Structure 1
Amino acid sequence: MGKQAAQSMTILVTSIDISAPLKAQAQALGFNLIGITRAEPSAHLDAYFRWIDAGMHAEMGYMARPDRQARRRDLNVILPGVRSLIMVGVDYHSVRVPAELASDPRRGQIAAYAWGADYHAILTARLEQLANWLHAQTTDQIAHRVYVDTGAILERSHAQQAGLGFIGKNTLLINPRRGSYFFLGEILTTCEFDVYNTPQRHESQHESQCGSCTRCLNACPTDAFPTPYVLDARRCISYLTIEHKGMIDPLLRLRMGRWVYGCDVCQAVCPWNRFAIQSQEAAFYPADADRMAPLLADLLALTDTTFAARFGRSAIARIGRDRLVRNACIAAGNSHLPEFAPTLEILAHADRSPIVQEAARWACDSLTL
């Protein structure tokens, strides 16, 4: 997904009066935010490379690959002749987890964006529809490429340049009228538009919208923000539960609570999210309570087959059964409930996955402390 080949390499060199109709079409397709910016290097490019040099990308080596860095420096490497970025956002805020579920030590926690269907597929299809509409509006040949959280570009920074919001101290894009619970996607195109959203070059103008608030920094269970606007992925629960493929640092496990996929803490405490807009996309709503807060006993019992049946069409599918069960073992260890011990003992000795075995042994030891 998001890696479609360019439809044409012919470059459109004249601008067309279509920015307003394009935005109207985007809204008709279900996009809640839409902005157009010139395909220029990100204003945060230097900060990104400092982040890479500091090793804060952890094991996400693809972020530091020379070819990926080249694409972020010059979008023409991705799409020759690119002139514009069409940035979109789609709300995914749906319901709030009932207090009795959120506090139940028998249940794990899943980040809200993964409660429903996989957003990559939904947004990618609609972005292609929007791109095809754009192609139909001109007799000139234009090229495009679609990404949804998959391309080697600084998505949030470009979205900020397109006027979709500002980057907060928790490094998330925040829209002052709808908070941060929205997905991002983009179309790179050789089309040049008549009107662009004004690029925002000065970080201080946007970061100041957080004011003196430090709720997200203070609330992070693993202290993953060494400074405002900087996230150290090596300590981030979302990274640890999703991207990290091996064994998790025992000191961090104690702070992970019952998160089994992602983490919403830095969003949940953000004052801007009192303005969160309820999504109109039924696909992003949880089918039942177990999608929001699954029973840990059920997760510990997952096989490849039952994992695929339960999570195959969600974003959770990307981490596979072993990592999810590993995360569930850690959550069970943090639950302080002895009832999980028998199952954990079996996983510790008989599971096919080394990372599950090790996490289960740690959880068993935690339950006996």
Structure 2
Amino acid sequence: MTRLVTELAERGHTLHVVTSLPWYSRHAVEPEWRGRLVRRETTQWGRITRIHPFASQNKLNLLMRAAAFGVFTVASTVLAAATRRTDAVLAMSPPLTLGPAGWLVSLRMRGPLLFNIQDVYPDAVVETGAISNTKIITLLRWLEKFSYSRSAAVTVLSDDLAENVRTRMKDQSKVRVIPNFVDIDRISPGDRNTSYRHELGIGDETVVMYAGNMGYSQPLEMIVDAARRLEHRSDVRFVINGDGARRPEIELAAENLPNLTVIGLQPRERLSEVLASGDVHLVLLRAGLAKVSMPSKMYSILAAGRPVLASVDVGSEVDRVVSRTGSGISVPPEDRDAFVAAVERFADDADLRRSAGASGREFAETWLSAASVAAAYSVLFEELVAARR
């Protein structure tokens, strides 16, 4: 979203961004941003209003997280609506509560609402079992349909997500596919012998890395199981790099596995180095989740010139890209035997790793750039504003 704002500004748009104070990496507001509930900033392209996220450090307490989302939603709605008029409003989900927030702001602005879907909720939490209460699920599904019906357009990241969302809408023409972009300038193939590898005490071993969210959508236990099965291989190391609700559980499971390292989320500035440190990168989704979630980090992996080992639904967007481009190996979701076999195949074949990485980079260079994605949003905004007028 930060880069999208920059690109839209370069196309001549003036923007007002309403977001949270920086908090994700610690699950608490960063020290330098503490002391005020709201901070405002004027920029060359417009304004930023940052609001306290009211987040709980207990990532597993869904009630407290829901309450935090609720308070943030109310605050962001009031502060966004209290500013001068804009031509259009973009709201992003998750959290799903920002759909009604965006609609209320769009009423105040008398402009169209564009609802951007990164993951389809509540499906993403229902499929993983994170929420099972039928009353809450019913409420969330009503909230989802309400948001779709009040939006002038709904953007999704892939054809899989588009097909899913269209089944919930009367006017299916509202759904548009605009994928997230990959920054091929900031992320490029690098030497595998990075300082990050040395910090982890890794030498010339083949590093199989998962970098990203450690949540319930990702079957991270597959990595633990693979590390346990391949503990006899001194030439293979597993690294899980990230943060999320399941991190304590995975750290506990990895305690007695010398070939598995679990480490926290790294600063954004180290992304290219972290990606270069892995010889094989993992993209994991539980069975059935490809229609509700699109792991866009895959494109960052391809930009880094590293092969992908994907465990995803057969025929899904990720599976099609990996198979069509020759950028890695795709196995059925949660198939542990196929997963371990693919790890060993990569570990035993350096030529396969090199060729798959090169194919991935070639694809990334021809994939949608940040500028072209911003152009697609800009054209859509202009279309929606013209239709409203």
Structure 3
Amino acid sequence: MTNLKLRGRRRPAQVEKPPFRLPSMADVRATTPNGFKVVSTFSGCGGSCLGLRMAGFEVVWASEFVEAARETYSRNHGTPVDPRDIRTVQPEEILEAIGMEPGELDLFEGSPPCSAFSLAGKREKKWGEVSQYSDTEQRSDDLFFEYVRLVEGIRPKAFVAENVRGLTVGKAKGYFIEIMERLESAGYLVEAQVLDAQWLGVPQRRARVIIQGVRRDLHLRPAFPKPMQHRYSIREAFEGLPRETDLVSIEGYAIAREASKLLPGEQSSKYLNLIRPSWDEPCPTVTQLGGSNPGVASVIHPEGKRKFTIAELKRICAFPDDFELTGDYSQRWERLGRAVPPVMMAAVAGAVRDGVLRRIAEPRAVP
């Protein structure tokens, strides 16, 4: 089995960089199609799908179990969303819906819920249990095997899966090894790398394991993006952002007193999730629970005693300013905290497009 590789952890030499800019939703919709079709699972609010569209892919089928996430997805994407628990979805149903036979789909994508493996969570204490997940309850530590089941039935030319880095650490590594072996047994050359979003155009430090596979009969290796030679800071990300009034203050909560002691770039020793980031660095990882209420310890604004606004969070998570989010503040924060940053997925999808799918489509020289 191919060893896990770490990418984006070593800092390249700094070079002159372009200004930070995110495309609008109109820009994304106007992207020239690349001719490749993708099925998305565990689609959430559509972060991965947005990145795929930025890279020119056509999303022909998507699924999402959480109603609030589906509502946001539908506001921003034209693809219908299958609402069922993925455990009940059969590969034959997906193939019928997209009018394809096994082996014809270009790319299969998914980010199975990962809180059971997160280094910030309770990990193995919750494995095998049904627990709260967003606005629902479900067991989540087995969902990656449902992703594998669908890959086995659909047999796409290539697949991409995203999960937390914790999947490769400690006792969870057993799951990781089993998943890799199952995918290899399905007839794929499989590789995994840990990519950090801060080196792929996202103003946030967010390390994720990306698992890729290419069907063995295609005789190509997976292709991963190379880290950029620059990063973007919070200051650069907020450039041109209008001043907001929907500020969420932490005054009156226990974390407020602790926050007043923190200098930019410091983490609380009392509340480990309480971090005051530096204006001149990428933001620390935004978690889904950080906005659940004002008193929850999380990444806070570089100045003052408040949380980020949703407009600020969209910049930090590399979503277009005009991406529509539904629900209250907590739900909107959660959608962004759970999502794959679209710009990060665009880099991953672009590497698969150019390094795998376009090479498959190239005319072969006749001996």
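Where a number appears in this text, it was derived from the coordinates with a stated rule and is not lab data. None of these values were measured; they are calculated from a predicted model.
Quick notes
- Which of 1, 2, 3 yields 13.1, 44 [Rg and Dmax of the Cα atoms in Å, for residues 155-218 alone, calculated]: 1
- Looking across 1, 2, 3, the calculation of relative contact order in percent (Cα under 8 Å, 6 or more apart) that yields 23 traces back to 1.
- Parent structure of the calculated result -9500, given that helix-only ellipticity at 222 nm (-39500 (n - 2.57) for each DSSP H run of 4 or more, over all residues; to 500) is the read-out and 1, 2, 3 the choices: 1
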